[in-house]
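Structures incoming, each one as structure tokens.
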Structure I
Amino acid sequence: MENGPLNDVKLRGEPIDIRVDMALGYIGDINVEVIRPRPEGDDNIYTEFLDAHPEGGMHHFGFQVHDYDAAVDHLMENAGPIEQEGYFGTGGTRFAYFDTRSTTGLYTELLWFDPSSSSLMASLKRADGAALLE
């Protein structure tokens, strides 16, 4: 997905214009995403990571939640403030990243999918449930 549709993104509470290319898929039931920041976008947690790790690597774990606000409140109480947040697409799919690197080595992302994003994610899985890579 070139120039992935990220909207109303904030980095540490400040609005940013973020531009990324994204590839999404599954290995079994595990969603895998590859995110490449585009040079015309503002700095963000992806560019910060690549500045520190030019070779790339694993940036975050993501968790789909059903009660986004409760999950965000829980992590804010236990992990600290939101590092980056925003919306995916034109619907209400929401995401928030927390800096949990001191305990997990990675950021933690919370995701709440609206119906169209849920359908998109489901369409990426093989119908027979088999993993594309074993």
Structure II
Amino acid sequence: MAQLYGPDFPNPINLTWIVERVQRCERQIWHTAEQIAKNGGSVVLDLGFMKERNRSAFAEQARNAGLPSRLHYVNAPRDIRRSRVMARNAEKGETFSFEVTPAMFDFMEAEFEGATSLELASATVFNSDVPVA
């Protein structure tokens, strides 16, 4: 996303602008993932899935395509997530694409909907509460 839309990123943050572009990317990702899966490959969608409706929409797409799906839910306390994001910003490692400012983190944190009890009942849950070293 940063490669495609980074230069046009609005300031201040505009959620409508962001969501529209995320949805475009997710449609393309799904199209590619579906083709890979239907040809015998395994696919992991490492997407934000910020809302329950996003997670259920992808699960429904998989069902409609005759493909299995499973939610893998990574859980960590807010302060640990924030420190990990700030560490990634500082390290700018191999997979780094753009800096997530504290304001961006806080904005997206407020938008996130945690997994429901129904989702968690069939999910693989990983509790990741180890602080950044």
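Quick note: the coordinates plus some simple rules give every number you see, no bench work behind them. All figures in this text were calculated on a predicted structure; none of them were measured in a lab. Cβ atoms are built from the backbone, for glycine too; each structure is taken alone.
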Next on the checklist: Out of I, II, which has the highest value for relative contact order in percent (Cα under 8 Å, 6 or more apart)?
Outcome noted: II
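Consider the structures I, II: one of them gives -16000 for helix-only ellipticity at 222 nm (-39500 (n - 2.57) for each DSSP H run of 4 or more, over all residues; to 500) as calculated from the coordinates. Say which. The partial results should precede the final answer.
On the way: I: -6500; II: -16000.
It must be structure II, since only it matches.
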Item to check | Value 2.0, calculated as distance in nm of label points 7 Å out along Cα→Cβ at positions 16 and 120, assigned to which of I, II | outcome: I
Next on the checklist: Tell me which structure, out of I, II, gives 13.5 once mean count of other Cβ atoms within 10 Å over residues 8-15 is calculated.
Outcome noted: I
Checklist outcome for this item: If log10 I(q)/I(0) by the Debye sum over Cα atoms at q = 0.11, 0.16 Å⁻¹ is calculated for I, II, the one returning -0.40, -0.89 is structure I
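Given a value of 13.8 for Kirkwood radius over Cα pairs in Å, for residues 32-103 alone, calculated from one of I, II, which structure does it belong to?
Clearly, the read-out refers to I.
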Next on the checklist: Once distance in nm of label points 7 Å out along Cα→Cβ at positions 24 and 40 is calculated for all of I, II, which comes out largest?
Outcome noted: II
